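S.K.: Each in structure tokens, the structures are laid out below.
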Structure I
Amino acid sequence: MKCKVLAQRLGCYYYHRDPEDSNTHFLAQREVGFQAWLGGETPYIVATAALGTGIDVPGITHVIHLEAPHSIIDYAQEAGRAGRGGERVVAIVVIEEKD
């Protein structure tokens, strides 16, 4: 739920996979946010790794992790969602001492 809370604080859309939010309304809302982001209506989206699966979107220049990825491979795959069009990329990991 960190994803949803952060998106609400930032006033933007979010995209995550949560078994508790598998109802039709949630899925429709998630798709609206995703399409708004893809269409350039919103410059950013707060997302979990669920968004990265099978996504190839040019124009992504920043990936910010708010917790440490599970592995270096996960980090490389998630950060690698940016720069698909040859753009310069900024990838940041924000960690706490507990991470």
Structure II
Amino acid sequence: PLTDIVGSVPDLAAKGADLTKGRRTVEVTDETFTYLLYVSEGVAKGETAPFDYAKPMVVNVMLNARKTAFIKQFETDLKNKAAEDGRLTLYNKPT
């Protein structure tokens, strides 16, 4: 993402707006370095992200959903088993 690059190149934040306006190249110079940035492809905010970029995030969301479902099922099974064995007594909360 552009935000990663802007954070690592000094004074690029000021010129980063040029990239979002369709400009493909930016040159930034500080005391010791000259940074040349060329953007070959870009996706505007709100558009569908490229598969290679989105895949790790999708995998992470899917794994977290599976973990959450597993933990909820485990808790339910544990409560039911404890209630069957008489080690857990559930009381209804008065309304």
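S.K.: Name the one structure among I, II that helix-only ellipticity at 222 nm (-39500 (n - 2.57) for each DSSP H run of 4 or more, over all residues; to 500) of -9500 was derived from. Numbers along the way, then the final one.
M.R.: Details: I: -9500; II: -17500.
This figure was derived from I.
S.K.: Of the structures I, II, report the one carrying the highest value of distance in nm of label points 7 Å out along Cα→Cβ at positions 69 and 85.
M.R.: Working: I: 2.2; II: 2.7.
Looking at the calculated values, the largest one is II.
S.K.: Where does the value 25 come from, among I, II, when relative contact order in percent (Cα under 8 Å, 6 or more apart) is the thing being computed? Walk me through the numbers before you get to the answer.
M.R.: On the way: I: 25; II: 12.
That value comes from structure I.
S.K.: If we compute Rg/Rh (Cα atoms, Kirkwood Rh) for structures I, II, which one ends up with the highest value?
M.R.: Working: I: 0.95; II: 1.40.
Checked I, II; max of Rg/Rh (Cα atoms, Kirkwood Rh) sits with II.
Just so you know, all these numbers are worked out from the coordinates, no wet-lab data involved. Here the structure is a predicted model, which means the values were calculated and not measured. Cβ atoms are built from the backbone, for glycine too; each structure is taken alone.
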